[in-house]
Structure 1
Amino acid sequence: MAGSTLGTLFRVTNFGESHGPAIGCVVDGCPPGLELSAADIQPDLDRRRPGTSRHVTQRQEEDRVEILSGVFEGRTTGTPIGLLIRNTDQRSKDYANLLDTFRPGHADYTYLHKYGLRDPRGGGRASARLTAPTVAAAAIAKKWLKLRHGTSFVGHLSQIGEIVVPFEGLEHIESNPFFAANASDIARIEAYVDQLRKDGDSCGARVDVAARGVPVGLGDPLYDKLDADIAFAMMGLNAVKGVEIGAGFASVAQRGKTHGDELTPEGFLSNNAGGVLGGISTGQDLLVSIAIKPTSSIRSPRRSIDLAGEATVVETHGRHDPCVGIRAAPIAEALLALVVMDHVLLQRAQCGDVRVATPPIPARAP
């Protein structure tokens, strides 16, 4: 199956199905000598895993990661790192009624036409369950980038359905089940999501993610631009229907005097470019936003067709998120980290000896 590998030098190949015995990935290209254990990876998986609040799917997966290869005496060897996460709470019977029908908004119809068969159990390869190995792989990249460049990543929910979530501070993100950088609107969000579940409905979300401490010079013209690769990776995340870099679509209404980020010896005066100019990083924060569609698995009856092409009605049962964006922040962080890691290694390989007299402009506080 093509399309299961992300990256050029730091390559992550994802495998498994939602209701198979296990999921995992192979990470190839990690530099040798990095101290690494399961304890470095587990915290990010714990942030992403299901069943952590009443507002998300109640599938109870521990998501315990196992390192199968690529580490000797606590350090990476430079060889492929095998990561395994066993599935322990599958309920395949919840999908028995979908064998002969297609769920609206899901990949059932397209998978059948592409492969001639499909795995209906939890969506198979199309399930968001397959984001767990991505998060595990990115924990390795995050650690290496933090040690070598001081780079860090943070994502938060900025809109859920009709509710725009005001930014109040990054310190609030880990204190609520929505990854919201907000403390005052949590009760309103909870009530909104509770009502969605009662209505058998779902909603979309917007998630903002940033990388800080990014080296200058990452990315290549024309088709391997840093922002192009970021958009490519983000669109590979389940349910993402839009990606913005920096000002994004707001730049349509901006004037040139506003949009162009002026430079001073003390730093850029703004960051409408989102940390990328000409496809190459400026050293400012990388600013990315993603739009996530409403969860397709809802209890409300929906019109569809069966395998014979006849009209039918589908009701989806089982354990589902009323808004998949609630758990998307750690995954968006992971994808951004994987892209940055890949580009850091590419930059080191081609331009590691480049030196210029002009000093890098210091990044300004957001």
Structure 2
Amino acid sequence: MTRRPIRVLVVDDSAVVRTMICDTIARAPDMQVVGTAADGREALKVFASAHPDVVTLDIQMPLMDGLEALDSMLAIRPVPVIMVSGLTQLGAAITLEALDRGAIEYLAKPERGSETEAVLCDELIRKIHCVAGVDVRRILRIRQDRRRRLRPLFEKRHVPKTVATSCPAEYLDKCMAIGISTGGPPALARLFESLAPPMPPIVVVQHMPPHFIKPLAARLDLLSKLSVKEAAHGDTLRPNHVLIAPGAKHLRLRDCDGQPKVFIRDGDVVKGHKPSIDVMMKSAADVFPGRCLGVIMTGMGADGVDGCGAIRATGGYVLGQDEASSDLYGMNKVAHQQGNVDQQFSLNDASRVITRQLQLLWSPRLLTVGH
């Protein structure tokens, strides 16, 4: 039985970009463009009549912007939406808001037009395939519940935060390494809103381009009792502090005379990604043998699978987000199937599971006191 093509609605105020996206989709044998629009209002009319399976949606448009159009579309019929954003701080901030509201994925357009076509050809088709058929209703329920709970925290954005500096001695020479991709920003918001000191140093690879990580880190820092920032070359790992790999660079950990530090370097793409979860986790396993807790979360592909294996091979422990709470059960699924995950967890239970596992692994004193 032949499957029908994936029906795509293309919304962008640039005629050039619309044409490029449509041409890219036309070359895919299992996709078809069922409509185009230059602004949000026109998009809603086409959306109602064309019944697309996936929407690519520009962020900054006349008459009705991408956020308003996104809300209106999802209210009519939950459908996977890929936000198309410029590589700017403003574009990144709006994209993160769109993901909170229910967009499933995003595509970042390079600042130089000559690179745009290559990005569309390399990434767009893969992302459309990835999101087509996703249970958007389930994801919307999760996101809306999360937004209601986190809203009071966002309203306190101007309140100064004090991060605890004390930490049990057992945590000082340990590390937590987190890898995450599609669906990551909302999931990380849920995770870091619930985690609290004491925590060992935490390093994160979230698959995102440059200009996106700094706004993401700022949002997470606002929500969390931990300190969260974009990692810089030479940063020292510290308890209760979270370092997120910058876009388009690999993050590695190195032991510098007994002091674990972050090294940021360019390099080849690994499993389609830079930064790579595998690169970060393998270095964490080397620097913290038997003392690293790996966490592999929502995302497509297989990045992080080998890294989880390296952590376990050197005596560490790996937690994997389960299917029910993942936007996309991809790399965490592969890691689990290949035996590189010791225990699965639900996102809503992540804080309890992580805290408990840290105590079981490395803090017998805390575990005794806790009982």
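If relative contact order in percent (Cα under 8 Å, 6 or more apart) is computed to be 21, which of 1, 2 is the source? Attributed to the structure labelled 1. So distance in nm of label points 7 Å out along Cα→Cβ at positions 83 and 347, computed for just one structure, reads 2.2; which one of 1, 2 is that? Here the read-out was taken from 1.
Given a value of 0.65 for FRET efficiency 1/(1 + (r/R0)^6) of positions 35 and 291 (r between Cβ atoms, R0 = 41 Å, to 0.05), calculated from one of 1, 2, which structure does it belong to? The read-out comes from structure 1. Of the structures labelled 1, 2, one was used to calculate mean count of other Cβ atoms within 10 Å over residues 171-178, giving 22.0. Name it. Considering all the candidates, the number was obtained from 2.
Set 1, 2, criterion Rg/Rh (Cα atoms, Kirkwood Rh), for residues 219-338 alone: the highest-scoring structure is 1.
Among candidates 1, 2, the computation of distance in nm of label points 7 Å out along Cα→Cβ at positions 27 and 355 that gave 3.3 used structure 1. Assuming -7500 is helix-only ellipticity at 222 nm (-39500 (n - 2.57) for each DSSP H run of 4 or more, over all residues; to 500) as calculated from a single structure, say which of 1, 2 it is. This figure was derived from 1.
Read the figures in this text as sums done on the coordinates, not as results from a lab. Given the structure is predicted, the values throughout are model-derived calculations rather than measurements. Cβ atoms are built from the backbone, for glycine too; each structure is taken alone.
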